[in-house]
Structure 1
Amino acid sequence: MGMVDTAALLAAYDEQMRMPAGPVPAGVIYEYDGPVLRIVGEHMGRIRAPRDVGAVGADLDRLIVRQRDYFRDRGQGVEWKVRAHDLPAELPERLVAAGFTAEAPSTVLLGFAAEVAAEPVLPGGVVLRRVSAAEDLRRIADHETEVWGFDCSWVESDLAGRVTGDPDQITILVAEAGGRIVCAGWTLYHPGTDHVAFLGGTTVPDWRGRGLYRALVNARAREAAARGFRLLHVDASPDSAPILRRYGFREITTSRHYQWTPPAR
């Protein structure tokens with residue numbers, strides 16, 4: 001492929017990937033407060049916003065505090081996702097002033113489904129399986145907790161809510177060896193857009209370097225292309241970003257979650 005217009009990719013991302021598309025997961029409510037979208041009913045609150053929230057100074061402070069206090073009154077934490085090119089430029093410092101903590105940044109990468117799609121190549125003894133049953137979703141949550149070293153039990157209810165909301169808008173894959181999940185990843189489809197989102201892609205330490213991550217990327221890209229989606233979106237960790245760049249993904253920006261946690265009672 002020739003030169004890629006990353007500015008055009010970023011513009012498409014801003015237009016299509018800022019707000020959730022498709023069916024609302026079971027048990028979740030979307031509420032707008034001015035320019036921002038509150039996502040309510042998950043294990044913690046989430047805030048999504050356009051590139052420019054259109055508020056500055058005291059108006060921006062009031063907008064932030066309303067979101068924080070809304071979830072405080074529910075006894076929950078909340079995260080606000082900010083991209084590096086978002087406006088106003090003072091948004092991150094205003095979030096921190098309101099008690100939010102900046103998490104480690106992720107690299108926002110886009111890949112072309114037609115370039116990445118391929119028959120997955122698996123090591124001997126490994127089976128790739130599409131899942132949606134409750135027991136498999138619980139096992140995935142346990143797998144995520146094992147890999148990341150902190151509690152990811154919420155992944156079970158998150159995946160279950162999406163499967164219940166519309167099973168056609170999510171693909172969940174696991175790679176298993178001897179009945180053990182050694183790698184897992186899922187795709188969220190954004191109907192009416194060019195994009196799908198890749199999440200998960202976590203491999204247990206003793207199976208890294210054997211091509212499992214790539215196999216799941218190839219398999220998910222192949223299905224995305226077959227469904228007519230053109231672009232693959234990943235908020236990539238420092239571990240995943242170099243791998244995805246080798247597969248042809250392009251960096252368009254960075255993203256960062258600002259998280260507020262209610263004080264212990």
Structure 2
Amino acid sequence: MNFDFATILVLLTFLSGIIWLIDSLFFAAKRRNSDAKSDTADKSSSRVETPLFVDYAKSFFPIFLFVLILRSFIVEPFRIPSGSMMPTLLIGDFILVNKYDYGIRLPVLNSKIIANKTPARGDIIVFRYPENPSIPFIKRVVGLPGDHIAYYDKTLYVNGEPMQQTISGPYKANGAGMIMDGASLRIEDLKDVKHDILVDIERYSSNVEGIVPDGHYFVLGDNRDNSKDSRYWGYVPDSNLIGRAFLIWMNWDIKNGGIDRKRIGTMMK
């Protein structure tokens with residue numbers, strides 16, 4: 001089950017803020033006046049206590065608001081559940097995603113209110129899966145609007161030019177990613193960015209070709225033969241963008257002994 005945390009957070013912020021506001025406007029002053037009268041008339045009279053739910057609202061509203069602003073407009077954490085972006089991202093990586101690089105969007109509605117940059121070739125992006133927007137996906141942008149993209153025989157072509165791959169040798173996997181042990185580790189040159197990819201030379205590769213529409217992006221997983229990406233379901237609309245992944249802040253893989261301290265603080269490329 002996918003929980004819409006953004007919606008829950010917005011509702012909690014709204015409800016706690018409304019409770020605090022209504023109490024401040026209509027009830028807090030009456031309680032203060034009642035307490036003042038009891039102090040002058042009868043020292044033994046009990047004070048009018050603030051309702052517990054109002055106390056909770058006052059306490060949690062600033063926290064909810066801070067988290068909402070941070071998560072919606074600045075940075076959001078995600079966990080990598082699959083190996084589709086190996087070797088760049090491993091199963092169990094916890095990453096941070098920049099939420100303002102591609103424009104400021106309203107939470108829940110996801111409509112852009114402030115424009116900023118657009119994704120560049122080579123960016124690792126998090127987006128809402130076009131076939132089920134409740135699911136966040138992470139892939140690498142390889143095709144920009146207007147690009148002619150082709151993928152044949154495990155080679156990416158951009159506007160008719162093959163993106164050069166340099167073989168680095170067999171990949172040494174561990175933990176939950178052991179299924180990719182021995183795959184061909186290669187460096188792909190996207191002209192603007194060089195990055196590692198994995199290729200399973202014994203596995204069938206889906207071949208595709210097309211022109212990226214305006215306002216859309218063609219994305220691939222770095223684990224080329226174990227990734228459900230634009231080769232299978234098409235292009236990513238700009239409206240589905242969540243942000244740019246930029247940092248691994250922790251890795252937890254129980255099959256690899258728990259926390260991998262070497263990955264803490266790793267910048268992505």
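Comparing relative contact order in percent (Cα under 8 Å, 6 or more apart) across structures 1, 2, the highest figure is found for 1. Of the structures labelled 1, 2, one was used to calculate FRET efficiency 1/(1 + (r/R0)^6) of positions 12 and 164 (r between Cβ atoms, R0 = 25 Å, to 0.05), giving 0.25. Name it. Answer by label: 1. Once distance in nm of label points 7 Å out along Cα→Cβ at positions 68 and 148 is calculated for all of 1, 2, which comes out largest? Going through 1, 2 one by one, distance in nm of label points 7 Å out along Cα→Cβ at positions 68 and 148 is largest in 2. Look at distance in nm of label points 7 Å out along Cα→Cβ at positions 188 and 220 for each of 1, 2: the largest one is in 1. Looking across 1, 2, the calculation of Cα Rg over 2.2 N^0.38 Å that yields 1.37 traces back to 2.
One of 1, 2 was used to compute mean count of other Cβ atoms within 10 Å over residues 20-27, and the answer was 16.9. Which one was it? That value comes from structure 1.
Could you tell me which structure in 1, 2 was used to calculate FRET efficiency 1/(1 + (r/R0)^6) of positions 76 and 116 (r between Cβ atoms, R0 = 41 Å, to 0.05) as 0.65? Label of the originating structure: 1.
When Cα extents along the principal axes in Å, for residues 108-195 alone is computed across structures 1, 2, the figure 46, 36, 22 traces back to 2. helix-only ellipticity at 222 nm (-39500 (n - 2.57) for each DSSP H run of 4 or more, over all residues; to 500) was computed and gave -6500; which structure, 1, 2, did it come from? It traces back to 2.
Rule-based calculations on the coordinates, nothing more; no lab input. Source: prediction; values computed, not measured. Cβ atoms are built from the backbone, for glycine too; each structure is taken alone.
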